[in-house]
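Below, each structure is written out as C-alpha cells.
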Structure I
Amino acid sequence: MSKKKEGPSIIRLAHGAGGVLQEELIKFITQNIYFKNVNNGIGVEELDDGATIPLKDYEKEIVITADGHTVFPLFFPGGDLGSLSVCGTVNDLIMMGAEPLALTSMIIIEEGFEFTKLGEIVNSLNKKAKEANIAIIAGDTKIMPRGTLNEIIIATTGIGIKDKKIRILDSLLKPGDKIIVTGSIGDHGTALMASREGLNISTDLKSDISLLLEIYNAIKFEITNNYIHAMKDPTRGGLAAALNDWAAKSNVSILIDEEAVPIKKQVIAICNMLGLDPYNIACEGRALLAVDPLYSIDVIDKLKSTKIGKGAKIIGEVKADNPKRVFLKTIVGGTRFVDMPLGEPIPRIC
C-alpha cells in the first residue's frame with residue numbers, strides 16, 4: 001500500500017520568497033476562503049497584483065492591493081523601509097492599470113527601537129506618498145515585546161480606481177505579444193545583499209526603487225485602449241517568477257532573448273560571486289509589459305521618453321507552442337528553460 005504524501009510541517013523562510021513554495025503557502029491560506037471576490041471582480045482566485053471591486057451603476061471599479069514590508073537592512077543604497085512601502089504598494093496598483101488614490105499604513109515596532117530611526121522611516125514614507133500625490137488615510141501602530149520582532153515592519157493597503165473597460169491581467173497574454181522590460185533587472189536585491197554586514201562587497205550599485213507613475217502616465221493611452229495586455233513589477237522571484245506566472249496563467253510560452261535583457265555589470269559580478277541568478281533577483285522600480293505587437297514600438301518610444309524608462313527594451317515574445325514554459329535564447333545560440341524559482345534566494349528584500 002502506497003504511503004500518503006504529506007505536506008511540509010513548518011513554515012520556511014522560502015515560503016515568503018515569491019516562488020514555488022510561496023504559491024504552496026498562499027494556496028494553503030486561501031483554499032477555504034468562502035467569498036473570494038466582490039461583484040464578480042478580480043479576487044483571490046486570480047492571484048494578480050491586486051483585486052477589483054466593480055461599482056454597480058458606474059463605469060469605474062475600485063482597485064485594492066495589500067503588501068507587507070520586512071526589508072533588511074532598513075536603510076539600503078537608494079532607499080529605506082519607508083520609501084519601499086509606498087513604492088511597492090503604489091506600483092502594484094499601477095500594474096493593474098489603476099490610478100493610485102490612497103494608502104493605509106500599519107506599523108509594528110519592536111520595543112527598544114530608536115525614535116530617530118522611526119522618524120527617518122516615517123519621513124521617507126510621507127515624502128514618497130507626497131511624490132505619488134496620494135493620501136495616507138488610515139493606519140494602526142502596534143508595539144511588540146523586545147525579542148519578538150526584528151526592529152520594525154510596515155503593512156500597507158493601496159486603493160486606486162480605473163475604468164471597467166481596462167483589462168490588464170496576468171492571464172491575458174496573447175501569442176505574438178512583445179515582452180518589454182523598462183530597465184535593468186536585479187538591481188534592488190543585489191544592491192541590498194551587497195550592503196549587508198559581513199559580505200565586504202564594495203560597489204556603487206543602488207536599488208532601482210522608484211514609483212512607476214511616470215511610466216503609467218506616459219503609456220496611459222495604450223493602457224486605456226487595452227493595447228497592453230499585462231503588466232507586472234518583478235519583485236520577489238525576479239524576472240523568472242514574473243514570466244513563469246504569466247506563462248502559466250495565460251497558458252502560453254514566452255521566449256526571451258538573453259542578449260536583449262539589460263543587466264548591469266555590477267549585478268552580474270556580484271551574482272557570480274555569490275552563486276546567484278540575476279533572473280531570480282528582485283527589482284523594485286521596473287515594470288514588465290506584454291504589449292500588442294502593433295503598438296510595441298510606440299510603447300518603447302514613450303517609455304524611453306521618461307527618466308525611469310529610458311533603458312526600456314523588447315526582450316522577448318509570447319508563443320502558442322509549449323504552453324506554461326519560459327525559454328531563454330542564450331548568447332551562445334542555444335535555448336534553455338527559465339524555471340519558476342523555488343524561492344527568492346535573498347531573504348527580506350522587500
Structure II
Amino acid sequence: MFLLEDYNYTLPEELIAQNPVAQRDRSRLLFVDRKTRILGHHRFYDICDLLTPSDVLVINNTAVIPARLVGQKETGGRAEVLILGYPDGGKDRIDTGEFICRCMIKTSKRPKDGATLFFDQGLTAKIVDFNDGIYRVKFLYSGRFETLLDRIGRIPLPPYIKRTDGKDDRTFYQTVYASQKGAVAAPTAGLHFSESLLEKLRKKGVKVVAITLHVSYGTFLPVRVSDIRDHRIHSEWYFVGKQTADVINREKAKGNRIVAVGTTCVRTLEYASKQSGVVAHGSGNCDLFIYPGYGFKVVDAMITNFHLPKSTLMMLVSAFAGRETILMAYEAAIRERYRFFSYGDAMLIV
C-alpha cells in the first residue's frame with residue numbers, strides 16, 4: 001500500500017488525449033461506486049442524473065495564465081521560461097515594473113546567475129539564482145504584466161501532450177468558470193462542465209460553490225521515493241471564502257453530500273478543515289499529501305480525470321476509493337478505450 005510500484009499501471013500511449021473533445025460535456029464519464037465496486041459508463045452530461053438536489057458541488061475557479069515564454073539568450077540562442085506562479089503577495093505586486101518569481105528554464109546551456117533573457121514587447125528576465133532545478137528570475141517590463149503576458153505568453157500544456165499549444169487551448173485548457181488568475185496547470189476535472197450544464201444543475205437544486213487553488217507545475221513532478229510516505233508534496237496557494245465555507249459546513253451538518261470537482265478541491269477542503277472536519281475560511285498554502293490510510297472529513301464524492309501512473313493524484317483517488325477499486329476502474333477504462341489525463345475523460349466516484 002505504501003510502495004510506489006503499487007500505483008503503477010500500463011497505459012497504451014494512444015489513449016493519452018492530445019486534444020480536447022469538441023463539446024466539453026460530451027466527454028465520457030465512468031461512474032464508480034466505492035462501496036459496491038459497481039461501474040457505470042456514461043457521458044459527462046449525465047452528471048445531472050447522477051447528482052441529487054441536496055448535493056453541494058465545489059468547483060475550483062482558478063484560471064490558467066499563459067505562463068510559457070519563448071525568447072532568446074544574450075548569445076541569440078533559444079530560451080523557454082515557465083513561470084511557476086506569481087510572487088508572494090499576488091497580482092497587487094506584479095504591476096510595479098519588476099518582480100521576482102520562481103521559474104523553470106529550458107536552454108541549450110544552463111544560464112548563469114546574472115544572465116539576461118529577452119522576449120517580445122520589451123520584456124526582459126534576469127537570472128537571480130538557481131537551486132534544485134528552479135531559477136529565481138527578475139522580470140523587467142513596462143505597463144501591466146498581465147496584459148503583456150496575455151500578448152506574448154503561451155498556454156503551458158502538460159508534458160505528455162506532444163504538440164505545441166494553439167489558439168483553441170486558450171479556451172479549452174480553461175474551465176468556463178475560471179476567474180482567479182494564477183495557475184500554471186488547469187484543474188482538469190472542471191474542464192468537462194459547460195455553462196448550460198452548470199445552469200441545469202443549479203435548476204435541479206444542486207448548490208454550486210467555489211474555492212481557489214492555484215495549480216502549480218508540481219502536479220506533474222514524479223514521485224522519486226520507493227516508499228510514498230517519504231515523499232514531500234508541493235505547496236499551492238488556496239482561498240476559501242466565508243460564504244463557501246458556511247454553505248459546506250451547513251449542508252454537511254444536514255447529512256448532504258459534498259461533491260468535490262477535482263483533486264484540487266479535495267486537497268483544499270480537507271486541508272482547510274484541519275482535524276475538526278469544519279471547513280475554515282481563509283487563505284494559505286496547501287501542502288496536504290493524501291494517500292491510503294487518510295481519513296476524509298469533508299468530501300463525500302468526487303469528480304476527477306484519469307491520472308498518471310505512480311503519481312500523487314493516483315494515491316489520492318486510491319485513498320478515497322481504495323487502491324484495488326481504482327486499479328479495477330482503470331483497467332475497465334483502458335478496455336473501453338477511455339481517453340486519459342488532462343484532455344481526457346472523467347470519473348465520478350461516490
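We did not get these values from a lab; they are worked out from the coordinates using the rules stated. Just so you know, these numbers come straight off a predicted model, no measurement behind them. Cβ atoms are built from the backbone, for glycine too; each structure is taken alone.
Each of I, II could give distance in nm of label points 7 Å out along Cα→Cβ at positions 70 and 142, but the derived value 2.6 comes from II. One of I, II was used to compute FRET efficiency 1/(1 + (r/R0)^6) of positions 214 and 254 (r between Cβ atoms, R0 = 25 Å, to 0.05), and the answer was 0.45. Which one was it? This value belongs to structure I.
Using the calculated result 2.9 for distance in nm of label points 7 Å out along Cα→Cβ at positions 22 and 118, pick out the matching structure from I, II.
I
Hey, helix-only ellipticity at 222 nm (-39500 (n - 2.57) for each DSSP H run of 4 or more, over all residues; to 500) derived from one of I, II reads -8000; which structure? The read-out was computed on structure I. When FRET efficiency 1/(1 + (r/R0)^6) of positions 62 and 238 (r between Cβ atoms, R0 = 25 Å, to 0.05) is worked out for each of I, II, structure II gives the greatest result.
When Kirkwood radius over Cα pairs in Å, for residues 30-85 alone is computed for each of I, II, which one produces 13.8?
I
Source structure of the calculated read-out (mean count of other Cβ atoms within 10 Å over residues 134-141, 13.6) within I, II: I. When FRET efficiency 1/(1 + (r/R0)^6) of positions 246 and 334 (r between Cβ atoms, R0 = 25 Å, to 0.05) is calculated for each of structures I, II, structure I gives the greatest result.
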